[in-house]
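Dropping the structures in below, format is structure tokens.
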Structure I
Amino acid sequence: MPASPSTLASAPPAPGTAAAPSASGGRRSRRSRLHALDGLRLLAALMVCLYHYAGRGGTVSESWHQTPAHVFPTLSQMATYGCLGVQFFFVISGFVICMSSWGRTLGDFFRSRVARLYPAYWVALVLVTGAALVLPAVVHAVRPDEFLVNLTMLQQPMGAPRVLGVCWTLWVEVRFYALFALFVVVRGVTYRRVVLFCSVWTLAAVLCNTSDNELLKQLVMPDYAPFFIGGLALYLIHRFGSDLLLWGIVAVSWLLGQSNATRGLWHAGAHGDFVRHPYVILLIVTVAFASVAAVALGWTSRANWPWLATAGALTYPFYLVHEHLGWFVIRVLHRGLGLPAWPTLAATVLGMLLLAWLMHRFVEKPFGPRLKRALKRSRTSEISTQFTLPKDGKGIG
């Protein structure tokens with residue numbers, strides 16, 4: 001899922017000013033926010049949003065009272081490719097996680113991820129569950145035990161129903177965080193360790209496709225690994241400047257990623273309302289890599305408009321709530337109140353963005369930092385208790 005906008009606050013300088021790669025990492029003369037990356041994150045979220053509202057059938061067809069292909073004949077043909085916003089997110093996530101973890105301890109990394117992901121996620125669970133109780137035709141309410149498992153964000157491996165349809169991508173993100181933390185962050189993030197991690201993960205992902213071991217596939221994530229790896233390498237290019245090795249990692253990641261996306265989303269001989277063309281899939285995956293590469297190379301440095309920071313801050317809560325609550329709003333406005341399709345679509349998207357702003361303002365901003373401090377304070381208190389000397393000044397034991 002999408003990475004924290006707050007982590008963008010520690011971006012390195014343009015590649016041309018970076019020091020050469022070293023085991024200890026490059027020098028950064030100034031910290032600046034990569035506003036363009038914020039904008040790309042919201043763009044990816046809007047792609048997924050349009051896919052859920054106009055690019056698929058199922059529950060959304062029930063909300064519109066007919067298939068979106070009939071409601072939006074032209075838009076639906078484009079919206080069906082919006083699911084590739086997820087792969088776009090993963091490239092961005094690789095870039096941002098590498099950037100935000102540089103110079104941090106494993107504990108810092110863990111606290112930042114927990115404080116970033118969970119407060120808005122818990123509120124989204126409550127909101128969607130509440131909507132399910134009000135209008136079960138849109139979202140079916142889960143049992144109390146299933147809701148409680150969803151609070152952990154581990155409902156998929158537990159085999160429990162998902163309250164949030166989009167949370168499968170969060171499970172992918174969590175596994176990426178775990179791999180990167182265990183193999184890179186635990187020893188300190190450096191150029192060489194990230195390159196080695198990218199190389200080994202790429203090889204493991206390719207070999208994993210020849211195995212029928214489901215546990216191995218869950219750990220290695222061969223379908224999504226190339227997108228994260230490409231983002232990691234692009235951050236190294238941003239931090240240290242271009243070199244053939246890093247661009248080679250990006251190129252291999254793009255080649256494998258477009259293959260995975262095409263095989264997963266295109267089916268020869270398919271027909272109907274929502275059919276994808278393999279060339280368009282290739283184009284969108286290429287644009288995703290190229291857009292983050294433009295940020296890495298500093299080509300977007302002039303895109304420093306403050307509103308992009310706000311756009312990035314809204315992305316995560318918007319991504320969490322837009323699907324099911326959006327279907328709820330569409331059903332009420334279009335079928336209940338008779339509002340025409342295009343105004344309903346616009347009002348729903350804007351309504352979800354407003355809700356995302358409220359969640360960011362009143363949930364993420366106050367409670368994220370508090371949760372992070374509480375996690376750090378509990379650990380500091382434990383260490384302090386262990387090493388406090390007795391009043392007589394003698395050491396313990």
Structure II
Amino acid sequence: MSEYQYYEFLAIDRVLDAAAREQLRVISSRARITGSSFTNHYEWGDLKADPRDMMRRWFDLHVYVANYNARRFMIRLPRAALEPSDAAPFLGPLDCVEIIASGDDVIVDINLYDFESDDYEDDGSRWMAALAPLRTDLLDGDLRPFYLLWLMAVQAELVPDDALEPLPGIGPVTGALDSLADFLLIDPDLVQAAAERQAAAVKPSQADLRGQIDALPNSEKIELLLRVVEGDGGVAAELRRRFRNPVARSDGQRSAASLRARAGEIAAAREAIEAAAAEAKRKHRMEQEKSECQLRLKTLESRGDAVWKQVETEIERRNPSGYDAAAALISDLRALAHQTKQMAAFERHIAAIRIRHDSKRRFIERLDSLKRQPLI
């Protein structure tokens with residue numbers, strides 16, 4: 001099998017001008033390049049550039065998927081919105097995540113490889129749209145994407161049992177968070193356990209914001225407004241980070257061990273429900289098969305000896321489909337004989353058929369197998 005690799009980059013805070021698109025075209029002659037994106041896949045080659053360098057120069061988001069069990073997701077954010085220290089409490093034991101300072105920005109680089117997955121049909125194209133909203137969430141001060149990275153470490157048992165969760169919950173899980181959990185291959189039961197408690201609100205209310213802004217010195221307000229007028233797009237992110245509600249730690253925060261245990265309970269409950277549903281489905285199928293069989297037997301009984309003639313006709317076809325049809329009729333005739341207490345007559349018919357068609361080995365094999373089948 002050839003090596004499949006999918007690369008997608010997305011620019012949000014800027015437009016790729018003609019010069020940028022020309023430089024990107026040098027990287028790939030066949031990529032789809034627009035004013036905000038670069039998309040390409042490879043089956044025999046590789047990207048002729050460093051994805052991290054492309055993020056530094058042009059893009060805000062990157063998704064990479066390869067069919068040899070590798071995935072990568074990068075987000076670029078202004079340092080005014082996120083400092084590496086903000087993410088540090090979540091990432092301690094992980095070696096697949098880096099927070100890289102790049103001038104006035106930071107790049108969050110999540111790089112998974114050598115994981116176990118049977119999703120061989122993932123061509124990578126669905127992930128960008130699903131994961132892109134996470135950047136807006138992080139700009140708004142929502143650190144729950146980093147909680148999921150911590151949860152990935154909990155799943156891998158890289159976190160001590162007594163370590164407390166870095167946020168007091170993760171609920172309610174958004175579509176983007178759910179997609180990130182899927183991308184990171186986190187057990188859905190563990191995600192559900194984490195989501196049973198809601199995350200503390202990080203965005204202050206309008207009233208709180210007014211109070212905090214009003215409390216700023218006039219000189220600082222003027223400086224901030226001047227920066228806005230001069231086109232400094234980082235002012236809003238800087239203020240959101242400054243006014244973000246602190247994460248409240250409490251005795252109610254759960255340990256890694258309790259989250260794993262709760263995930264086990266959720267899995268057991270789900271499996272019990274699935275088993276009950278499967279058993280109900282099995283019983284329904286058996287009842288349906290029994291009802292269909294009774295209808296067939298009633299029809300056979302009304303046909304009398306004509307059914308045995310049809311059996312002979314099917315056998316004489318001397319092909320697998322004819323033998324299968326004959327065996328199916330004989331199976332129903334056996335069930336009918338059992339119901340009507342005419343097994344002796346049935347056995348005489350079978351004995352005669354066996355003598356007449358003894359040379360038809362494939363048919364005789366089917367006839368012998370009917371003896372081992374239970375009566376409906």
Practice task
For structures I, II, calculate distance in nm of label points 7 Å out along Cα→Cβ at positions 35 and 291 and state which one comes out highest.
Solution key: II
Fill in the blank from the handout: Ranked by relative contact order in percent (Cα under 8 Å, 6 or more apart), the structure on top of I, II with the greatest value is I
Fill in the blank from the handout: Value -16500 of helix-only ellipticity at 222 nm (-39500 (n - 2.57) for each DSSP H run of 4 or more, over all residues; to 500) was derived from the coordinates of, among I, II, structure II
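To which of I, II does the computed value 7.1 (distance in nm of label points 7 Å out along Cα→Cβ at positions 195 and 355) belong?
II
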Handout entry: Highest-scoring label, criterion being Rg/Rh (Cα atoms, Kirkwood Rh), among I, II
Key = II
Fill in the blank from the handout: distance in nm of label points 7 Å out along Cα→Cβ at positions 235 and 259, calculated, reads 3.8; among I, II the input was structure II
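Since every read-out is calculated from the coordinates, none of them should be taken as a lab result. This is a predicted model, so every value here is computed, not measured. Cβ atoms are built from the backbone, for glycine too; each structure is taken alone.
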